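Below you'll find a set of structures to go through.
The numbers here are math on the coordinates, done by the rules we state, and not lab data. The shown structure was predicted, so the numbers you read here are calculated from the model rather than taken from an experiment. Cβ atoms are built from the backbone, for glycine too; each structure is taken alone.
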Structure P
Amino acid sequence: MVINSRTGRKAKLLLRTLAAVILIVPISAHAVIWPTSPKLQAKSWAMIDARSGQMVESHNPNMELPPASLTKMMTLYLAFEALKQGRLSLNTHVSVSKKAWKIGGSTMFLDPRMHPTVGQLLHGIATYSGNDACIALAENMEGSQSTFVERMNAKARELGMLHTHFVNATGFPVAGHYSSAGDMVLLGAALWRDFPKQYKLFSEKAYTFNGRMQPNRNRLLWTMPDADGIKTGHTKEAGYCLVGSAQKGNTRFVAAVFGTKSDRARAQQTRILLQFGFNHFITMRPSERDIRRQVEVFEGTKNYVWLKPASNVWVTVPKGSESSLSFRLRYDAPLKAPIRKNQKLGVIDAMITGKNGKKTVILSFPMVAANAIEQASWISRQWDGVRLWLRRTSSNAIKRVTDESESKSKTSSGAK
């Protein structure tokens, strides 16, 4: 399908928006071909494939609820980012303030006499869920927890977490501190995608600091062989929450479950969700030749441009529908030079075919120019203008003839 160039500024703005991000089609759009959803004992849940970014299962994914210690996933994201950018070192020793010492809840048992390293704090947050470690790290990185929280909220917006607002770095319950299952799976996927080295911390079953060993509270690490993270959370207000992740082959699911009734229940419900995903879905990487498209260009030094995906493409489909996967290009025609290399020019829809033969879009992703095309000479541009005018004129004429034929056919049918 080609989008007509005369759709105007609104259509162009929409295309730019579509090309900026991968688009996910809601599950309800393909209820006929999608596996039957499991019923969990929780307030809300969501699950995405971290490679494709597709939400394959959810219930109240945008419900804004207290996230408890799931908050610490964002605290760790900012620390991992600072390490990656060279603004933080694992071997740097950190001071422990009285505020960090007295925070309470789950802790590393820090006190102001200690000077733990950043690396030790990261273990303490990922494995112990240490509130004192979060405060010490936040104060070391930004000078105060409040300034650190500003960065947490800015990063949440950057990652597309539209139903999240942080007030502290620990997850302590307070008015205005909330997130959602849908946002937390986005954050979990981002941790795995952006920091593969540091992500291994989440699979640590226990850690010893200052002679004291504490276990990871994530029961999935013991009960699900493929699980390798990510974070638990619990307060009276939030109930028991868990963001879990596991991988089989190329399929990497991140699942979030909010508001279960016990430590054991959150692990059971998250495991049910992850196993549902692995039993019914598979993630594939289409070959580039299946996705690349050649598109006509006007007023340029070349007549065609190749379009390619803006980034690596992965598609998650129900098992058994792999052979029905197909791709459809949409773009704003006609394309006119000049065209920059990697300029976003269209969108590819990934579709699967149901038993009724109907194609359903399950994922859309942006397409960019594989090469640049310079603007042609004045004479060539004028000739292309004439060609476009002739093409539109003949197209309109054919449409008028078709419309008149259909009108006569309907009139004749009514006379009978």
Structure Q
Amino acid sequence: MRYQLGPDQIPTAWFNVLPVLPDPLSPPLHPATNEPIGPDDLAPLFPMGLIAQEVSAEPWVDVPGEVLDILRLWRPTPLVRAERLERALGTPARIYFKDESVSPAGSHKPNTAVPQAFYNRTEGVPRLTTETGAGQWGTALAFACSQFDLDCKVYMVRASYEQKPYRKVLMETWGADVVPSPVDQPDHPGSLGLAISDAVRDAATRDDTHYSLGSVLNHVLLHQTVIGLEAKEQLTLAGEPSPDVVIGCCGGGSNLGGIALPFVPDPDVRLVAVEPSSCPTLTEGRFEYDFGDTAGTTPLLAMYTLGHEFVPPTIHAGGLRYHGDAPIISSLVKSGRMEAIAYPQGKTFEAAVQFARAEGKVPAPETGHAVRAVIDEALAAKESGEERVILFNFSGHGLLDLSAYDDFLHGRLLDA
């Protein structure tokens, strides 16, 4: 069963969670002085429109009309009840997923790529640089830049650059220039922290260039709240007053924030972050100030971190291979408002294949982490005999990640 909203029902304002967080966020610190940063410190990398959103205390932030026009190419996205999976599991739980795979890039990432490109174009910036792990964010920004006639340079984590060649082709189709990262260590598998360093270094040394980040920062999570806002309306159409639990995979926190943040004010709704055991930032990391990149060029953020020099194993869920996490997500976990769990790669692919065979959709390796947690929640409901409404974000499809499924299906998968 699919629950659809019309194009005129797309959210026209983003939900800002900052005013309702259990604890206020600590300010970002300047990497050279360790003093709180101000707008002028961020201006070489970001447009003022995004800087204002980063610190806004307004509960709602209007979505520009030009952004809405592009988002309507695929939004609102469907809410789908996974009835076949429910039957396969024999669970009394009702499982719903927000299908973000229908975007042009195949994931949730364009929800923030489009406004980021818009605000840069508005300020006359002709070129953007960015990093990408599995390639979903780089693909989204390449698409967004093509809509606003901007040049785009993508530094792709080398392990994913080699594992996922068709992500590179898709980015290039939309006009982006894609190179493997780290650029100066050709034998290194790379990490998101290293790719961020490459992209920031590029932007900081050119007057015509800004940097664009696909996760972690407040304004990125703000833009993603269209997911949860639509899901609330669609659950009402489905006759569900509220979910019992909201689940999302978590690398830097963007898709999790998108589905979960609109439910933060609802105290009876559990929020669950799912991460890889090989990069257990929330479950095993320390909450402290750390750099967002490996080279130590970005502001210091108060977050859960494994250390900015941490390089995780080359798992297929490249979008989850990040040493840190969004300060918003970190704050929610630290306060106890959000839970965090971790799974090894093999368990997530078992769940992803089970989902694909029941529902017909192949999840991205990142999304497979959320699916694993959903199945475990549904089985727990079966064991206890209780009805439970489970909402999760189907953050992207795996049609450009089939080499990962090939490894799993033929026993070659590194079970990290």
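Data for the structure
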item	result
Structures P, Q, by mean count of other Cβ atoms within 10 Å over residues 38-45: label with the highest value	P
Structure (P, Q) behind the derived value 122 of volume of the Cα convex hull per residue in Å³	Q
Highest-scoring label, criterion being FRET efficiency 1/(1 + (r/R0)^6) of positions 166 and 366 (r between Cβ atoms, R0 = 30 Å, to 0.05), among P, Q	Q
Origin of the derived value 11.2, 35 (Rg and Dmax of the Cα atoms in Å, for residues 134-197 alone; candidates P, Q)	Q
Winner on FRET efficiency 1/(1 + (r/R0)^6) of positions 254 and 382 (r between Cβ atoms, R0 = 41 Å, to 0.05) once structures P, Q are ranked, highest first	Q
